[in-house]
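So, here's a batch of structures to check.
No value in this document is a laboratory result; all are computed from the given coordinates. These numbers were taken from a predicted model, which means no experiment stands behind them. Cβ atoms are built from the backbone, for glycine too; each structure is taken alone.
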Structure P
Amino acid sequence: MAIGYLQVQTRTAQDAIPVDGAQVRILDDEGNVLYRLTADVSGETQAVPLETLDRSFSQNPDYMGTPYANYGAIVEAEGFQPVTVTEIPIFDGETASLPVALVPLEERQTRQGIEQITVGSPAVALSGPREQEGTTADARVLRQVVIPDPITVHLGAPSAAAANIRVPFADYIKNVASSEIYPTWPENALKANIYAIMTFALNRVYTEWYRNQGYNFDITNNTAYDQYYTPGRPIYDSISRAVDEVLGEYVRRQGQDAPYFTSFCNGTTASCQGMSQWGTVTLANNGYSPLQILRSYYPNDIEIAETNIVTNELSSYPGTPLRQGSSGLDVQTIQTYLNRIRRNYPAIPAITDPAGTFGESTRAAVAKFQSIFGLTADGVVGRSTWYKLSGIYTSVTRLAELNSEGSSLGIGTVPPSAVLRQGSRGQDVVTLQYLLNLASRYYPAVPAPAQDGIFGSGTRQSVTAFQQAAGLDADGIVGARTWQALYNLYLGIEENVPTPGPDTGTVTYTVQAGDSLWLIAQRYGTTVQAIMQANGLTSNMLQIGQVLRIPVSQNPYVEYTVRAGDTLWELARRYQTTVEAIMQANGLTSSLLRIGQVLRIPIG
């Protein structure tokens, strides 16, 4: 028997918080428990070996059986809703990483119904028709080709009453590729398919295919219309690596900007005028490059282009990888991101390099971050690592902002009595919008409304999505039951979700050649005496490799990332401080703010 591997990742709030200590059972297809695992401080289990079929079966289009083995997983963690995942395909020689997004229990609940996820067969093994429609012309709608981050996916046919979920673009592409094809295929076949998948999605966004028809999503997961997205499915390492290498690149015709409409089908049980997925395997085995494979199905004048323009990104990828020896503001940016993420993911080592200098400690922190989030752990910040860093940083800081906002709003434990509907205004609407923003961090189907105190169409859409997720009548009106459901969620999060605190007061540091207590104290803004006291030292002699606890000053502030419409006055009001205090904490000489700017907001 061949062997494949399965690893489980347990996290919550859009990966902002790892769920340490989650209990995982791995089951065979008859329900027998094969392994009992515990997630570590980063929310990861070890990868365990599982028997499966030889990879040659999944590389043969004429094989009529199932070319992999199915397994299951049950994930439980105190304070969270249990999750059961079935029909997880395990392939020979492949590691499947199963992301489990845990949802907190409501206040005082001890157990909810188990969330059931069924993965099932990839689309290449299915026989349903594919009748994708789109435009192959340079039908310009958007001014630029942009990466939608997140992309909004409708979980059903376009007109079906199904949920819309928001997914980080890289995660979406990895999920679709893992849902469409087999991970055991040759690398060039994988990349050709990934180019087609990525370009198909960018075409839908660029032409606003569905939004021009009055829908509020970018793409569906229905294979008759679009491409397969399977919520909660595992991602295979071979596919993940291939996506990381080509992320942001797409197919276009020479002389055009528009992403080409790269329709496709499996080429065996379904036929189409686009690319044959099984045909890519044959061509790759014959030595074709990804571009040569694509030109075998699409016009000969297609080429590979790239875009670094990403929606909702704090700062754009600089265009060239950052690595040990790099320096400048881009390096300082990733160091800022890593230092903040490290509060939630303490397995990431401390960065001791000077700000803006990419030294060994920065490389080690990058490599650990990459390992935790399924990237190639080479310590180099390429496009995929940059986007992931930015995304996780946004996630952890936004959650921290929401936690602080809840305190400043004085949410309390008793919901307002007002009945709110479209057109309502005032403080109760502000409270409602805050609670919906918080809910959006745990329920991907709930969009986050603007927090402007005005109950407009965006707030109504968010209310309706939350009501559907909570099993309420989705009428868009906030009455007693909807208020109570929102408060139950809010109080349950306070009760069950671990909140990474501010700086604990110490960081760990490994002594390197040339270090002295004085140099380390200068680097961290502390004193030699404080370091000696924290470590029980009686001498200032150090040894290379010695691990020290370095006292750092407590920071009585929260970090806030400026968004469109923010002003210093509004931020001061929200956090119960003053404009002058914010300006002083950040060394500002003007009240002008820029989107993406990170501010320290004094609290306490």
Structure Q
Amino acid sequence: MNRYPLWKYVLIGIVLALGTLYAIPNLFDVDPSLQVTSSRGLDIDAGIESTVSDTLRQENIAVKSITSDDSKVTVAFADRAIQEQAQSALQNQLDVRQYTVALTQTPSIPGFFKAIKANPMVLGLDLRGGVHFLMEVDMRTAERQQQDGIVDDFRSTLRDQRIRYQSVVANGRTIIAVLRDSEDVADAVAEIRRQNPDLSITTSADTIRAEITDDMVQELRQTAMQQNLTTLRNRINQSGVAEPSIQQQGEDRIVIQLPGVDNPNEIKKRIDATATLEYRAVDMENDAIAAANSGRVPPTARLYYERDGSPVLLQKRLIVSGKQLIGASAGFDPQNGSPMVRVTLDSSGAKRMLDFTRENVNKLMAVVYIEDRYDPEADRYRRFEEVISVANIIEPFGKTFQTTGLDSFQEASDLALFLRAGALAAPMRIIEERTVGPSLGQDNIDRGFRSVLIGFVLVLFFMAIYYKVFGLFANVALFLNLVLLIAALSMFGATLTLPGIAGIVLTVGMAVDANVLIFERIREELRSGNSPQNSIRAGYDKALSTIADANITTLIAALALLAFGSGPIRGFAVTLSIGIITSMFTAIMVTRALVNYFYGRKAKLKALAI
């Protein structure tokens, strides 16, 4: 006779119970919610939850639930109108420089499921709605900026060591410094090696050649990519988008997915902007107008232009730049009411600024606004620099000061955001953009659910008609396979996309393949004259190797798609891979358990309903 030991029934029961438990949260609806996070991506203060709760209570705003952890506070509401009212109240109460209040959605599942971490599946942009950007990082500009930085370091080093030089220029990856006295070469090389140990340096007569090595370029690329990823996360967090996805793709590309955003224009302005500031001393010994007219600029200065077109000569030596900024907020100058940005420097930047202003009281200092913009005709980025402010240093200052000369408060707000989030290490351009509205996302969900349902019903109908009672066993296994597949996607936190639904539909069709092989083998054994019990045993045993071969080869293909594919292909591969594993479990073990339970204990079984 065919019987399963008790432990197998217990094992199957535990797996199915856990699968059902973790699949149930997908039946609950979602609530409009708000998510309060730190503007700089840090942990939030312990008392922020009580502040949020008190603010909403004072405004008589009904709350369904409020939860918090170290990184965020999430508040759920009954409808979107209350959600928008609450967002306005919290934005007025909280300091927007420290906290971001973002619209989001949370599943309305009971607390029991939250306690066991049973959450519904994460929906992709094509189902939830939002925007998708594929950004390309301009590594050529990053390398050029690295070369410019090394040239500036060379000049600063030689000036600090009082070593006279004729020129310091970059030629490709080679930095060439020509000294006035060849006897200074040894001292100059020693100091340059100390500050730039990775450079490959050679000398000849009065010339020093420093080569930027391949390792330095590779490290620069990795650093630029990581800095851009961090900066983008900071900027998007401060833009009020909940649960953004920002990931590296390949060596020079970044994928950004922002759920719940249906107007990408404002986001586009913020994610690829490269605005920053530089503070430089004004060259008061030379005439800027004469330099602009003649084209002869002093070697220690650079020619810039103010916003009104007036030329101004600034010293090449940089005081501080956006890299030394740790804080920035927009506001209005209390003296004249013009837009301004209040800037806070780190310790090294504060010391350099304090030293400079202490030594240059009653002299002029300029603020240079820098932005990299993509030129589609030249297929490269061009740097635009303009002087937005020239001010007299009345008294020394260091860590905190204000920058004026901006055209509008919106420009001041945007600049403050860029400075707080940090500067991009290299400019980027958008090479792919997709927008999915909420209504289209819901339509995708409805169509996907309908396709799964139609496929499921057709398979159920066919199996019940063709294989009778055994077909009903296969139908039960097929339903449980869907439950386990949804539970696995929920437990692993996999993102369900439209191609993922296609993988589920394919899994529904493939899930009965194993049962078809088993049932046909049983029918062959019955036609050969074997007893029903022996036919059941032989059918499962002999079909097992065929089932394993077919599913393993399909699983290998799915894993290859998962490893080498991207975007929609990975979504399809994830559901297909999990579906193959769950279908093998249900088709082999669950149906065998049902067959053994109903037929296995009948010693005098004469026929099978197959």
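Values computed for the structure shown
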item	result
Value -16000, calculated as helix-only ellipticity at 222 nm (-39500 (n - 2.57) for each DSSP H run of 4 or more, over all residues; to 500), assigned to which of P, Q	Q
Parent structure of the calculated result 19.4, 61, given that Rg and Dmax of the Cα atoms in Å, for residues 14-293 alone is the read-out and P, Q the choices	P
Answer label among P, Q for the case where distance in nm of label points 7 Å out along Cα→Cβ at positions 70 and 182, calculated from the coordinates, equals 1.7	P
Given 1.13 for Rg/Rh (Cα atoms, Kirkwood Rh), calculated: source structure among P, Q	Q
Identity of the structure behind 11 (criterion: relative contact order in percent (Cα under 8 Å, 6 or more apart), calculated), options P, Q	P
